[in-house]
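See the structures that follow.
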Structure 1
Amino acid sequence: MVSLSLRFMVLLLFTMLAGVSAQGAALQKHMAEKWAADEFQPSTLTVNEQMQEMNWFIKASEPYRGMQIRVVSERITTHWYEASVLAKAFFEITGIHVVHELTGEDDVIKKLSAQILTGQNIYDAYINDSDLIGTHFRSDAVVALSDFIKAKGADVTLPSLDLQDFIGLKFTTGPDGKLYQLPDQQFANLYWYRHDWFNRKDFKKRFKSRYGYELGVPQNWQAYEDIAEFFSKDIKEIDGQRVYGHMDYAKTDPSLGWRMSDAWFSMAGVGDRGLPNGLPVDEWGIKVEQCRPVGASVQRGGALNSPAAVYAVDKFKEWLTKYAPKQASELNFTQAGQWPGKGIIAQQIFWYTAFVADLTKPGLAVMNSDGTPKWRIAPSPVGKYWQSGMKSGYQDAGSWTLLKNTPLKRQQAAWLYAQFVVSKTVSLKKTLVGLTPIRLSDIESDVMSERAPYLGGLVEFYRSRGRDVWTPTGTNVPDYPGLAGYWWQYISQIIEGKVSTQSGLDNFAAAVDRHLARLGESAPGKCAPKLNPLSKRDFWLKKSGSPKAVINESPAGKTLPYQEAVNVWK
């Protein structure tokens, strides 16, 4: 009797649990339908296709229901949308609670580094820049996603994830061919200018009379400089407001380092030809031989203190002093980003498209009453050391990263969330909110065609080869967390006038060489640094490629009409 009663109770319990589970699944499906019909519109998928994805998430999340996971990302509009909207949707659809923390970019890297060093599982997944790809593939700390989705993550990998639809996979793949990160958002640094001012007949006439060529989108640094001088020194005022031909920032702050590493030197032409970052010398001036960094200084074959690097920093200083508002030298990245919206800046050589959403708000001085912008973005002009076939500028690719010291079940639950926020069900809506596209299907959609006139050239850029030529930091950089801080520490000394440009870059290159040497000694594994012996500068400067010998002459300024400039991308 006892045995029969026990069996009956167990059967009753299972029946009750099954009923609860069925009710839970039904509720989750109802919530998925609600989200798909409302918040997740528009989408490149039909509602039925969206529900196929959502039903898969409901089923795949069953073993993880009730869990709480922690993820962290930098503080931009796209990630705010994920943390405040998509994390809630994910919980209501899967039953997995996500604490999605937003913080500064530098802090994300510090947290990730701390988890690697301590072995403590601080977060279950990170959205960190693909700039760390050179660090990730050399370490034994990061999960190779291409391996994960075939093995331990196979049951939690979305069948319709469609990796080939992601435009940034080349940025998150190591030289070993493995995928280490999954892109979550992308934005580029492009040329920004007041299209309405450049089209004024009186301005065009005055510019041509003074400089001998048409006012238009600058193709080289000389033209950019001429335009900067024209608006700051000649025009001076428009509608009673003081205007400036250049905008930048130079506060002694980590963001000054991003200004240079992301990737001012690439526009000047510091590195070699070859995409995504130049081989054997990249835009950081680091030379590699068979994936091993061999030096950053010219004396070891690198280019960080080369004539092209000196030219890059000198132009940065000169334009900041001559043509930008006096406040610019005291601004950081975030503060400077607000200035184009004031309506007093004519152009900016290096403007982050992450600000498109902020600069298209109704009522701004740079917006028309019909919702179209008075400004446009176009390819950035290049310096005199730049050569065809080189990268043209920087593109940020914030990407999902899993660490090996995260327990497997937590990895799997976090991977479900990561895929949810990049799924085709939600990706187009997320793109419209943050304007940081990651999927080709979204970029090519009719919805983006309709939005294009209101986004100042963003859609045209991402529909062109530009999305492959503007690239993040690459695999030559073996320790991004350790090396990134050197940029602002050494560049700031030059900007503040404490040292000459050449001396400051010599000190910078020597510090990077020492860091590379320490890495090679402490972690002599795959693709670890192994420095070249010191040689005289001329030994390397006389060779072809980077580092490049001094170019004394300056090319004549060259501009193009906007449509022709945009066609260069195609």
Structure 2
Amino acid sequence: MATQTDQSTNRLDTFLTFVSELLASYDKLEMSRKRYFLTILLPALVVFVATIAAAVLLTVPLVVRLPLPLLGLLIITAAVVYPKIYVSQRRIAIENQFHLVMTHMTVLSLTNIDRMEVFRTLATEEEYGALAEELGHVVHLVDTWNQSLDDACRRRAKEVPSDALADFFERLGYIMGAGQEMKDFLVNEQDIMMDQYSTVYEGSLDNIEVMKDLYMSMILSMTFALVFAVVLPILSGVNPTLTVVGVIVMFFFVQLGFFFIIRTMAPYDPVWYFPEARFVENRKIWGSLAFGGIGSMVLVVFMGLGFLGIGPGVDGLLFFIEEVPLPTYIAFPVAPLLVTGIVLRNEEQKIHGRDDQFPNFIRSLGSAENAKQATTSVVLETLKEKDFGALSPDINRLYRRLMMRLDPDQAWGEFSIECRSYLIQKFSEMFLVGRQMGGNTKLLGEIISTNMNQINQLRTKRKQAATTLIGLLYGITAAATFAFFIGLEVVNILAEFSTQLEISQFNLGQIIYPSAYNIPLIEYLLLLVILFNAALSSVMIRTIDGGNKATAYIHFVMMTWLGCLTAVFTREVVSIILSI
């Protein structure tokens, strides 16, 4: 009895906490509570009441009227909880950029500029998104309301949705109010700030691990539901096409729901750097994209015409097979995309190789410049002889550009573009700006190197999480397809068996209902499930991995072929076994 009371108390506390957080989130919107009520909540309430009235007054069938109040309830619920979702999204956006902004702030603080200029510079960086806006609010409090920087930081700490940023503002405001230099505080706080980022990053990966187990359970449940939708109508006589379509729609919604949840949970850590103005210059990547896209479209047209009886089609290509299985019609057209995926995956592996070597390079460069009190080109003359793995060719090209008296900003910009790494671009820019403004290059190199090494370690853990997900998704694809087509083949054989017997003699018409089935149509629908599952699973892998979405073509093609081959194998084996 006491246990039940404790559980009820915990539920009540959880509910009250949620309500209090929801009410507090209304104050953090960009508009007042009154305006939000008049422009959002009130119209949503009117829509909800209108849907209830429509469900009562309309004379259409109940199956049409019943979903109307549910739609209205969904709208009003979304309007009520949106402020909390907004605050949560803003918190995630801040924490995703926290490590880069703090490193950038530390680098700028080590230069000869005023501490307010540090905040003003970072507040203008649109790439930092919500975090740049929060720094802009601090600048606004100082410039417009004539508050001191330490008071502005403490005041803003009470408003920000992120605990990590609120804690940083509180401590920064305290030390500046006590008279300590901001640069000393930021240098000493590097480990704490990166540990906070690592905690958030690893927490996201742990949440994804939990979601993977839940995803597997839900997909297996939907798989069994789809198998029952295929098999049971032969005993009940209901329209199997409608039941299969209904379960497939649920299957799609479940997968889409989990994809959006995982995309929200996945840490923001881009790998690629491609300025839009220079992307068109990479002929290798563009060529692979063109080959995959055009090749797939050509095969779709070729096989589609063959399927309609125009041209040889896949039957002409596979002339040595007596009857070409239907799954080949979706397997062959996606094959050219494998080339695109492989090319981009190889490029991405090179980027990871450069990221692994960059911390050693930037630390060596900063230390050598500080020791020799020389320019970057002079230091690189000896440094380029060292082996930095995948980064060595890019270092050599950087040295040649600097020796040709190219502007350092342009030379380092070309270096970042050729490396194609988002982190290298950001940290190279920070190092260059810090160096040009008189910062200690040795300290700059050590800070950047340490922080990037920690990010690389987190990426290794992320890669391990993606690897386990790959095995899980491939296993689900094979198992689900096997179950789908076992059910379809059982129904097909029962239908053929019933036609060979005198139904009136054995009274089979009251036991099984084979005439309700359109076997080819159901097979098309099951193949559509395979194709959709392959597309969404491959994008899900890339979302957790953090790589370029185009590299998902590899898994898309492989899962499509795995599903199609499993379908063909299952139907052949089950047909042989049940025919014995």
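No lab work stands behind these numbers, since they all come straight from the coordinates. Computed from a predicted model, the values in this text were never measured in an experiment. Cβ atoms are built from the backbone, for glycine too; each structure is taken alone.
Things to note:
- Structure with the greatest value (metric percent of Cα pairs over 13 Å apart, for residues 249-304 alone, set 1, 2): 2
- Top of 1, 2 by distance in nm of label points 7 Å out along Cα→Cβ at positions 185 and 425, largest first: 2
- Test item: helix-only ellipticity at 222 nm (-39500 (n - 2.57) for each DSSP H run of 4 or more, over all residues; to 500) calculated as -26500, pick one of 1, 2: 2
- For relative contact order in percent (Cα under 8 Å, 6 or more apart), the highest value in the series 1, 2 is held by structure 1.
- Which entry (1, 2) yields the derived value 39.5 for mean projected area of the Cα convex hull in nm²: 2
- Structure with the greatest value (metric Kirkwood radius over Cα pairs in Å, for residues 161-296 alone, set 1, 2): 2
- For mean count of other Cβ atoms within 10 Å over residues 33-40 computed as 16.6, the structure of 1, 2 it came from: 1
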